[in-house]
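As structure tokens, here come the structures.
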Structure I
Amino acid sequence: MKIISVNDIQKLIKIIGLKAFFDRLITAVESDFSRWGAFHKSVRHATYYAQGAIELMPCADDRFYAFKYVNGHPGNPAQGKLSVVSIGQLSDTATGYPLLLSEMTLLTAFRTAATGALAAKYLARQDAQSLAIIGTGAEAEFHVMGFSTLFPLQEIRYFDIDTAAMAKFSRNMAPYAFELIPCTSIREAVHNTDMVITATAAKKPQILFELQDIAPGTHIHAMGGDCPGKTELSRVLLEAAKIVVEYTPQALKEGEVQQCDASDIYAELWELVTNRKQGRENAAEITVFDSIGFALEDFATLRLVYELAIEHQIGSEIALLPEPHDAKDLFSVLLLTS
């Protein structure tokens, strides 16, 4: 079985480049959403604690079975730990044998950004050049780079209640050709901006900004850490917007639309990808991608990383599975010879 570590992901990005990886990943996610009917889908299995959540996210087609273990603990940074860490596995459905065990903390940041960029391809104005990001935590830079893969971004406006996180974001983005505009409030950040990303972690209902704070034609990527009872947008704003989700049963439980009825959802993302429904229909529409993270995106990511790992000889082969000489004699594995 192939093992992919953080070091292996670093090597992979160095070999193919950040933009090329985002290109491949966005294509992989779009390709798998276009095969929506081929997948065995379910809502993620979540266990909730006062301090956060731990989840298992499975998804499979007839060739591969994938799942991800992931947490969401917004208080972790105060202890010097990441809010989100994850591990993923890809298995062969013909035998049930695992093919790949991979780090997915970095990959979750990549796939979340890639999925957001993919949705914006259908929902944002194609000439969008300005982006506001509310919350400059661990995934913020990934989103800027992912969206810049598909859009000619020039201006990045940003705000976080943690000024140290804003300074970190500014340092990391400084080498790139964006005009970086630190803002003193959310309202300042979203004013007259083409696209808005909400990326907060607080597990509570909140209203980050109101409908009147954004310009006609704004696209909102609502991706902040989701769980029942946690929201970032108002019902008034949602009622005025065209809302797209990944998977309706999960979105109604954990997304912004937990405030709404299923009838308020315009489409699932796969319907836009397959042209079942049209995305943006005019320049003045307010659009919302209510992204909570769906296991199909992890499936696409693990499938791509497995392909790239073989192509570029990345990762380690480790014997995590016993290999007895007789498949019916597992006990013989314990009979060590001197």
Structure II
Amino acid sequence: MIVVMQEGAPEAQVQAVINRLVGMGFTVHRSTGVSHTVLGGVGPVDDSFDPADFEVMDGVKECHRIVSPYKLANRHFKPGGTILKIRGVEIGGNKVVTMAGPCSVETGEQIECAAQIVANAGAQVIRGGAFKPRSSPYSFQGLGEEGLKIMRRAADHHGLLVVTEVMDQTQIPLLLDYADILQVGARNMQNFNLLRELGRIRKPILLKRGISATIEELLLSAEYILSGGNYEIILCERGIRTFETQTRNTFDVSAFPVLKRLTHLPVIGDPSHGTGKRDYVVPMARAAVAAGADGLIVEVHHDPDHAISDGAQTLRPEQFTEMMRQVRAIARAVGRTA
């Protein structure tokens, strides 16, 4: 259930509604916007209560029963949308944010070079894997903590944020020391034990859509994190598995307007994993921004032909620079900046 308080409702009235919800068995999540406080009640699913009973309470503007399985990820919980503010970078606002870097952290020189390339082109976040979930157990698995140290140094040197993947809950304490955003990869989208642990921390989470996941399943995964009290979530469309074989995955551009209608959470696109081929990354980046994406996450390497992993889908520096130029033009065309 969603209870919207009147503009300027005093704290005593807000607390009275919270107390009544708690007394009925709800867990209450509070969202304070510019003008209204919104209370999200998660709990009973029967018809033993009437929203009209809350609408007559002092300070209440309106009350809605939310019938979708995801309550806190629902746009009704925060109609104006969520804007994440991370060390001066806003994600979910008017500016289209770019996260870029190599698939894997290989060496200090490689990451320093990547950080310089993406920062000079206008990106705000450097991406890179210190722990790599690979399909084959014999493939490169990452540098671990040393990779995190390398990323942090390069990011600080160039004024960038760091996003890197967390593979299981045991890695969370270590990653908190180095990363600004923790990424949940497609393989872990329904790792509910991991999602519950991420709900207990207060660090932004980049949640990627699973390769065979529906949009509702993605939102339900976000609900696991939200229900733990961590509201700083960025959703990511990174392509889904279909019968098409010309691309690594099928990049679902329609997911952006659909998610914008269903949820208040910011949504970014990953055209690198979405296509698997560098020649298709820039066109899909353009399409994502035109369709309403709040940002992009792409793979960039100074020498992708010799990258340890995902070289085929990784942009060359000049391609990334050109992508940023084109994305800025499209962002302006749809009333945004980049």
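Derivation of every value follows stated rules applied to the coordinates shown; laboratory data play no part. Since the structure is predicted, the reported quantities are computational estimates derived from the model, not experimental observations. Cβ atoms are built from the backbone, for glycine too; each structure is taken alone.
Quick notes on this one:
- Among I, II, structure where P(r) over Cα pairs in 10 Å bins from 0, in percent, for residues 28-155 alone as derived comes to 10, 26, 19, 19, 15, 9, 1: II
- Sorting I, II by mean count of other Cβ atoms within 10 Å over residues 164-171 from high to low puts II first, with the largest value.
- Read-out Cα extents along the principal axes in Å, for residues 228-315 alone, computed value 41, 28, 23, structure in I, II: II
- Among I, II, structure where FRET efficiency 1/(1 + (r/R0)^6) of positions 12 and 180 (r between Cβ atoms, R0 = 35 Å, to 0.05) as derived comes to 0.80: I
- Origin of the derived value 20 (relative contact order in percent (Cα under 8 Å, 6 or more apart); candidates I, II): I
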